[in-house]
Structure formats: C-alpha cells, structure tokens
Structure I
Amino acid sequence: MKKIALFCGSRFDYSQQYLEPISEGVKLLAQHYEIVFGGSKTGYMGTVADSVKEVDGYLVGIMPTFLREKELAYTACDEFIEVSDMSERKKTLFNYEDGFIALPGGLGTFEEVIDVLSWAQIWLIKKPIGLFNPHHFYDLLIEFIEQAIEVGFIEQSFRNLFFVSDDMSVLIDRMEAADFENQEVWDLYDKNRNPLASTIFRSHYSLIKENQYHLVVFLIIKNKGKVLLQKRSETKKMFPNQWDVSVSGSVLAFENSLQGIVRETQEELGLLIDENELRLVDSFRDDDSQSLIDVYELETDSLNIDKLMVPNSEVSEVAWFSYKEIMEMIEKDQFVRDWIWKWKLIKYD
C-alpha cells in the first residue's frame, strides 16, 4: 500500500477522548503512507491533517466545491482535489487509494464505512479495510455485523474482509499482510445453478456452506484422436509437475462459464480462443467438492503447440497424448487428480 484513505469526523466528541489515539495513530501512518482524507480543517479531520504535517507527511484532501466555499478546507494540503458533490467525493476517495481506515466519527463516517464494506462484499473494491477502534468505538457496529451473519443476511466469509484493532501498528500490519487484489473471487450458486447473490475468496473455500456451490470449467482440446495435456508448473501450490487436462479452472465472480474458460485458456496457454468454436459436452454437479462443472471441447487441426506461451507461471509443458497414454499416466500417478475416472472428462467418439 502507498496511499491510505482515512474516514473520520468533522467534529469532536464532547470529551475528545479520541484525540490522542487518532493523532498518534495518524502520525505513525503518515511516516509510511500518503494520507488521503476529506480535506476539512474542522474536528478530527483537522487533527488528521495537523498530525500528518507534524511528521512532514504527504496529505491529499478531497472536498466538494460547496464545502470549500464555506472556507472549511485545510489549506496546507500537498494536493487538493475539488469535486462537484459528495457522491463524486466518495467515488474519488474509493478509487484513489490502496486501503481504507475508519477512525471514530459520525454519520458521514458511518456512511463511508458501510459503503466501502458493502462494495468489498460484492468485489467492487478489493483493498484492505481497517476499523481503528480506540475505547471500543466500533464494538457495536461489529456486533451488528455479527448478528447479521448469524441470521444469514451476510456470509460468514465477510468477516475476513476487514480488520479491527485499537492499536494502529497492529491494524496496519494485518492490512499489509492481506493480498486481496491478487485473490480469486467466486460467485456462489445453489445446487440448481441459481445465483445466491454471494461471493467468496478462493482462500475462504472452507467457509462455503453445505448448500453452496462454485462453478468450475474444463476444456478438452482434441486433434486427430489425441488430447492436449498440460503439465502444471513446479511453482503451483497444488499438484506441481503433474499432468492435467488441456485447461481447467474456477469461474470468477461476474463471469459466465464461457467467459471463464476463454480467460483460463489465455492465462494457462496464451491461446485466445473464439467461444463460438467451443462445444459444451457435459454439465453436472459434484456434491463432494461442491462444484458445478461445465466441460467444453475444442476440435482443431491447426493448433501449433510450439507457438503457445508455455512455459509460464501456470504451465511448464504441453503435449499431445493418446487415450491409452493418458490411462497409463493415471495408473502411474503422473496425472493431477482422478478427474478422468470420476467425471469421465475425456470422451472418445
């Protein structure tokens, strides 16, 4: 992370009990990150700005014109972005930075917190979110979220999308350790392929409920009685250096099945295929893995595998194999899984 947006109040609480933890926490942040905030000189926003400048940090203010015209702007910002209204301010704030931290504040802060959390839930934002919680300020919000999770309005995995601490150094360490940007996100379905309006990180797979499924796609590329197989890269966490079907992978959130297999083929083989050339040969459900599976075939006599973008981080080698050769590989445990046997992925006419 390079830029962190801070949500905070434009007023003080009566006792100003949050003044010291906010000031000290912001000073710590400003020594390592550019600080983006609402641009005001009043309340805790002013405290944020003063704290950043006290340690010679870089400060970016974002404020709508009507507030700036009220002479509420902090004039010592290193960069000031004037926007047309509150909605544009929030959109600019969400798109500009690499992470978000909510400090204690009022309704405007609550709105920003709820918006950024709801955007994260549907993966419009894949950036770390922190709630700075001195004197247990956000305890009731967390309790409310836990209640919504308990009754089913929010997925259990959502609790892993944000971090909470009253220690700013602990909070930022947890946010830095998160790798949301590079994680796969899956849509979830019921057993009949109806979307559940829920998503989940691939790394949170263990949190999928019993009645939830994700969509998996396979492509079998054939040429004159042989099948193209790929050998998984030695850097793969699962089944390194094992042979696998032509292409396989999970469909990402907001993709359909065809879009998923086209993307996976380009990522794994460097091959851009026309989805109109694909034939859906099987579609079924596997309850053991909670997977909905679509199997596609591509029959080709013009594919030059020497021109594929292999090796890469996904695939180390590709080659054509006969059905007999594939069965021998499986018997010798050279094949990645029991997909061939269990799901009969490779069919010969």
Structure II
Amino acid sequence: MSDQDPILSFEDVTRQYRAQSAPAVGQVSLSIAHGQVLALIGESGSGKTTLLRLAAGLESPDGGRVLIDGNVVADAENQRKEVPPEKRQLGLVFQDGALFPHLNAFRNVSYGLRHCSQSEKAARVVECLELVDLSGKEKRFPHELSGGERQRLALARALAPSPKLLLLDEPFSHLDPALRRKLREEIHSILSRLGQTALMVTHDPEDALAIASRVAIMDRGNILQTGSPSEVYLEPVDQYCAERFGPANGVRDRESGNIRWRRPEDARWIPCDLAEEGDMVTVTSVRSMGPIWEVRVTPDSHAEDSWLCFLKEGGRIQPGERGRVAWRGSPAQVSWKS
C-alpha cells in the first residue's frame, strides 16, 4: 500500500431504505487519498450522511464495496467480509461531540486507548489535549467546558488512537457563527499539521471551503461534482452545484447558448463610453451592503435573465442606467460572501 493509494474507497456503493422509492445512495464511486480532507456537501436528504455511515460501518451497502486502506470492509455480495466499526481504525466526531458526561476530559480521551500501558496512555492523552489547546483541563467534565472546548475534546478523543481515517459529521452545526469560524480555523490547522486523512459531512459551504482540500457535491444520492474548493466554487457544472456556494449568475454564451456560472464578485462594470467589452445591460436595482453594493442588471442579449453583481463603485450607478458587465478570469483566491 503506497501513499498514492486511497485510504477510503467506495466502489459502486448503493444504499436503499425500504420506506423510500429512490436509493439514499446510488452507485457512488469515490475515494480519499492519504492526507486529504474531503468535504461532502449537499442539502438534507442528499445522501451525504448515509455515505459517511457506510464508511463507519454503521450502515451496510445494498450494492458495491467499501474499502479502507485497500482492504474490503463491506461487500454487498459477501456480507461475511463486513468489518465491524470498532475494527476499522476510524475516529468519529459527531455534531454534539457525543462525549461521555460522567468522564472527565482525561478519561474521555483515554477511552479508546485500551491496549496501551498506563504510562503510554497518560503520555498520549497529554499529547492530544495539548494538540487541541486543552492542557490543564484534564480533570474537567464536559459540562464544565464551553461549546468549542467540548468539540475540541471530541476531536482529541477521536485522534487519540491514531486513526487511519477521521470522520466528521456536521462538527460545527450547533455552534454560533463566531465560534464556528474560530473552530474551523483551529481544526484545519490541526488536520494539516498531522497530515490526517478525513471525511467531513456538512451542509455549510463555508465549512467545506475553509477546511477541505477536496469537495464532493451530492444530490439525491449521487455525486454531481468533485474538485478542489476553488474548482467547485469557480467552475460549477450546473445550477445546483453553483448554488451550494452562494449566489451565481447563469451567463449564456452569445454564440453557443451554453451557460457558464459566474460569481457576483467577478463582475466588472464598464460605462458605455469606455469600452466595447462585455455584455450590454440595464441596471434594475442598486442596494448598499456596507463595503460593496448589490447591483442587479438585465442583459440585452437575454432579457429574461437577471444578474447579481457585487460592485465597489455601485454607489455611482443608478437604476435604469445603461452600461456593460464583463467577468474577471478565475482568481487564485476563493472569495466568499455570506
């Protein structure tokens, strides 16, 4: 097994629930390489959590195979090959942390270190608590910690046995926005420092863009697009994929009629008398949004379309004004507006 081989592989995996007419997961093939953090993003019911549960061994596939480090851990055609969750060498972090309320921080982290000596266990717990910035809080119980500290403790517990793969199920969903942003940065730093392979399920686009090295977009049990955060943000393959990451404009090519999805912050406003670049438009509305202006325009070429533009100079533009809108090339940095 080389570092180029995937840690986790789904091979034509299907999961069908009796109460549903369509499969929750339908013939999905997907892999995660060593050191990669893959974010699965999609709406509720898209199948992303079911796929994570299949990896964890909490669900069994109705078709296809699941492999971890090249070894089959679930095979719909040979259920005797199925490996139970506790033997898959995984670490799990759930939405609410799922900490043991009757155990202090030290004992929560040491829970999965059953085959270590007492000295090895103590050293590993100290190492993991230091990693998540909880040194000195070994004797505190979960209810004595803040929400962010509890989630960091859950991460320390999941990392303590040195798992091959870390599974994160909506790890920030119950946190307020400021704490969510801070914890995202901390967890991204920890995973990067460790080179930890991880699969994260989220419905939040900022979680995916901030933490993942690769993103997979799911809808109705299928993978619609995979790529780096920049690729899925800047080059979405369709409207569903585009709208997972905020507003996007369907810009039609004047010759082919094909639609390419463009982000509002990539719009450039060009007064009519300056250049012939871009598409001729009419401004329909202008709204201040603090440092930028939301300017909505209608292109002459397709009067039924409406484009949203984020413009710094929008305060000088009036509804009814005529001008041109052009689009910047793909910038290196991913820009996001909540």
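helix-only ellipticity at 222 nm (-39500 (n - 2.57) for each DSSP H run of 4 or more, over all residues; to 500) computed as -6500: which structure among I, II?
Of the options listed, only II reproduces it.
As an exercise: FRET efficiency 1/(1 + (r/R0)^6) of positions 190 and 262 (r between Cβ atoms, R0 = 35 Å, to 0.05), calculated from one structure in I, II, equals 0.50. Which structure is it?
II
Could you figure out which one of I, II the value 12 for relative contact order in percent (Cα under 8 Å, 6 or more apart) was computed from?
Going label by label, the one that fits is I.
Which one of I, II has Kirkwood radius over Cα pairs in Å, for residues 94-293 alone, as calculated from the coordinates, equal to 19.3?
Considering all the candidates, the number was obtained from I.
The value 14.2 for mean count of other Cβ atoms within 10 Å over residues 206-213 was derived from one model only; which of I, II is it?
Only structure I yields this read-out.
When distance in nm of label points 7 Å out along Cα→Cβ at positions 142 and 246 is calculated for each of the structures I, II, which structure yields the highest value?
Once distance in nm of label points 7 Å out along Cα→Cβ at positions 142 and 246 is worked out for each structure, I has the highest.
Identify which of structures I, II gives the largest calculated value of distance in nm of label points 7 Å out along Cα→Cβ at positions 54 and 110.
Checked I, II; max of distance in nm of label points 7 Å out along Cα→Cβ at positions 54 and 110 sits with II.
Where a number appears in this text, it was derived from the coordinates with a stated rule and is not lab data. Here the structure is a predicted model, which is why all the values come from computation and not from measurement. Cβ atoms are built from the backbone, for glycine too; each structure is taken alone.
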